[in-house]
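Asker: Right after this note come the structures.
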Structure 1
Amino acid sequence: MFDKIIVAVAVNPNKASLFTVSERLELLKESLSMYGKDRVEIDSFQGLTVQYARSRNATAVLRGLRVAADFEYEFQLAMINRHLDQDVQSVFLMADYQWFFISSSTVKEAASLGADIDDLVPSCVARELKNKFKDNCRL
């Protein structure tokens, strides 16, 4: 569908993330290394997604959808992005049914309680989640 994909981490100082931006970038690089640097690039940015896309000469913003609530939220973002730059299209892909119930908050909660999350996230992410919660596991 695309010759190249840029997986970009948005820097949001108003959001308290479990992993720092640099940690997230490293986990993405490890998780996606099999695809090669010529097809998948990992980056971070601050500001509006559509401005970042424009600065990288991207023609589309690719977003994944799991459930109807995702569509409603993503549709609103797509409409504001279209208003800001009509040349950057939003493309939505549906997640496979096995991932419908997965969200970062449920995975983090399960990991914090000592649950086995190995089949829910890439192995490097499971490893780092276990490291984050090893001293304060609530079980």
Structure 2
Amino acid sequence: MNADVKPRTPPKPNVYVNTAPFWEAAQQRRLVIQYCCDAGKFQHYPRPVSIFTGRRNLEWREVSGRGVIYAHTVIRIPGPGLEGRLPLPAATVELDEGVRFIANIIETDPARIAIGARVAVAWDPITDDFVYPAFKVVEG
């Protein structure tokens, strides 16, 4: 690691919503999203109740990790945790399961990043033992 680059800090646990299943799955390189058992639909970002029913009948389910770029930008302004990573492509990804997920785009030639491009989950190392979900452009 470059001596000028400060180590990134993993996200802190949420005090309002139990997001531990999300982070535990991510460390196993699996993407899980909240699922409303009553409505039969996924929701993201995590909440204490279903956005469809207002009930707490939620569980975490593994998703494909595949989707399309809905919108994208390139971060060029320095900020905490961005040292040595600029310019950094970021996108709103619409997963095949129907939820949108904001994430970095990694392992991808910036010329291939476009609305409608197919993506798959990729794992961005925050520290030597902590990964964070990101996406990369894939064929088809």
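Asker: Distance in nm of label points 7 Å out along Cα→Cβ at positions 31 and 71 was computed and gave 2.5; which structure, 1, 2, did it come from?
Answerer: Of the structures listed, the value fits 1.
Asker: Out of 1, 2, which one gives 36 for percent of Cα pairs over 24 Å apart as computed from the coordinates?
Answerer: 2
Asker: Thinking of 1, 2, which structure, once FRET efficiency 1/(1 + (r/R0)^6) of positions 87 and 103 (r between Cβ atoms, R0 = 30 Å, to 0.05) is computed, gives back 1.00?
Answerer: 2
Asker: Given a computed value of -1500 for helix-only ellipticity at 222 nm (-39500 (n - 2.57) for each DSSP H run of 4 or more, over all residues; to 500), which structure among 1, 2 does it belong to?
Answerer: 2
Asker: Once mean count of other Cβ atoms within 10 Å over residues 95-102 is calculated for all of 1, 2, which comes out largest?
Answerer: Going through 1, 2 one by one, mean count of other Cβ atoms within 10 Å over residues 95-102 is largest in 2.
Asker: Can you rank 1, 2 by distance in nm of label points 7 Å out along Cα→Cβ at positions 39 and 55 and just name the one with the largest value?
Answerer: Comparing 1, 2, the top value of distance in nm of label points 7 Å out along Cα→Cβ at positions 39 and 55 belongs to 1.
Asker: Still on this structure, please answer the following. Upon calculation of distance in nm of label points 7 Å out along Cα→Cβ at positions 63 and 79 from the atomic coordinates, which of the structures 1, 2 produces 1.1?
Answerer: It traces back to 1.
Here, each number is a calculation from the coordinates, and none is a lab measurement. As the structure is a prediction and not an experimental result, all values here were calculated from the model. Cβ atoms are built from the backbone, for glycine too; each structure is taken alone.
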